[in-house]
1. Out of I, II, III, which one gives 13.1 for mean count of other Cβ atoms within 10 Å over residues 20-27 as computed from the coordinates?
2. Computing log10 I(q)/I(0) by the Debye sum over Cα atoms at q = 0.16, 0.18 Å⁻¹, for residues 68-131 alone gives -0.76, -0.92 for which of I, II, III?
Structure I
Amino acid sequence: MVELFSERRRIVDSARSWLGTPYKHQASCKSVGCDCLGLVRGVWRETQGAEPEPVPAYTSTWAETGNVENLIGLGEKYFVETENPRAGDIIIFRMRRNGIAKHVGVLSDDSKFIHAYDNACVVETWMSKFWSKCFVSSFVFPSVFESE
């Protein structure tokens, strides 16, 4: 693994501190419960400060369809988009070909990411072919962008 700059390391360490947190839809409380977006919200609070806005209600289904990409829109609004994700960046996935992007995690190194999903907890997972083909976008936390 490549040595990380201190700000990227701080983000990965924050995400790893959530490992084992049970899945709970729309929650964002370390060791108590969170979903994938709740994990990113928690890492944001720990590394960036207060959340910039309340998150509107959303469904838990990965099969949701529509024209509005809310998750990508939040990324574009509060993060810096990148075409070359590195450890400490958030990565967004589209789980169904015709669905909207509904899953997010934090890249922890070149081949793993940290995320939460239903019937599990926050885990660190290999970036397998399955996850690679679902990948659609990545974003840099503002503090990383400012420090590099």
Structure II
Amino acid sequence: MDKKFEFLEHTADVYIAAYGGTMEEAYENAALAMFEVMTDTEKVASTIEETVEVEAEDEYALLYSWLEALLVKFETQGMLYSKFKISSIQETAQGFKIKAIIGGEKFNPKKHAQKVAVKAVTYHRMMVIKERGKVTLEFILDI
């Protein structure tokens, strides 16, 4: 897919549509879009790799939990990320589980321009749209 994500019209917050040929790719692009709201992700080196696992009861909660886990890493550890590779999204007896490897570096104000602070991920207007060969995830970030 050419376009990884786009910012949609919203009066107060950031409304994002993230795209992918697969569910994994769409979730990766959703994470990239969230960090693009905060900084220029092209200037975030992937020098530190971490593993992330998230579980949730459905695909909406999974998207919320995925983005929230990354936002918490930013808030508690000062980490910015620019590389996201989801190795699997599995359906489990309890719902869904993501396993991913993410890459980034510590926030450095001399290197990383601060754009907008993301306060929270929301369920408001969240959509998981599956079409043949295309997945679209729509969500709003509270800024």
Structure III
Amino acid sequence: MTIKRGSAEWRGGIRDGEGSISTETGALKAHPYGFRARFEDGPGTNPEELIGAAHAACFSMALSKELGDAGVKDVRIETEAAVTLDRQGEGFAVTRSALTSRVRGEGDEAAIRRAAEGAKANCPISKLLDCEITLDLTVG
């Protein structure tokens, strides 16, 4: 079992408050987040942006493994995840994570596409998300 930790601090109300987020590794250390960064064009980060980065990273790592298992060599993967936050009832929910990935490698294109679908379904962050997950894949 692997356990990784993150932490957050918040001061004030939802609209005028501000927070900071940190990771165990120090990749983020008291990095600001808040309402304006989440719903407007304010400074800082927000949970959906962080989920997008985590999903893109997790998918890329899982795809790397799948491609290696399929015999694809000299792999380069570039992935972005666009996470959608929609109003639902009185609150909000993440409703979609749209993966866009470009894969370059020496191997069969059909095998690369199968590997990408497997990574989309089986990376741990995909399994965590309770939303629609799409994949726009470019090979070459």
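A short reminder: the numbers here are calculations on the coordinates, not readings from a lab. The model shown is predicted, which means the values in this text are computed figures rather than measured ones. Cβ atoms are built from the backbone, for glycine too; each structure is taken alone.
1. On the way: I: 16.8; II: 19.4; III: 13.1.
Of the structures listed, the value fits III.
2. Working: I: -0.55, -0.70; II: -0.76, -0.92; III: -0.62, -0.73.
Computed on structure II.
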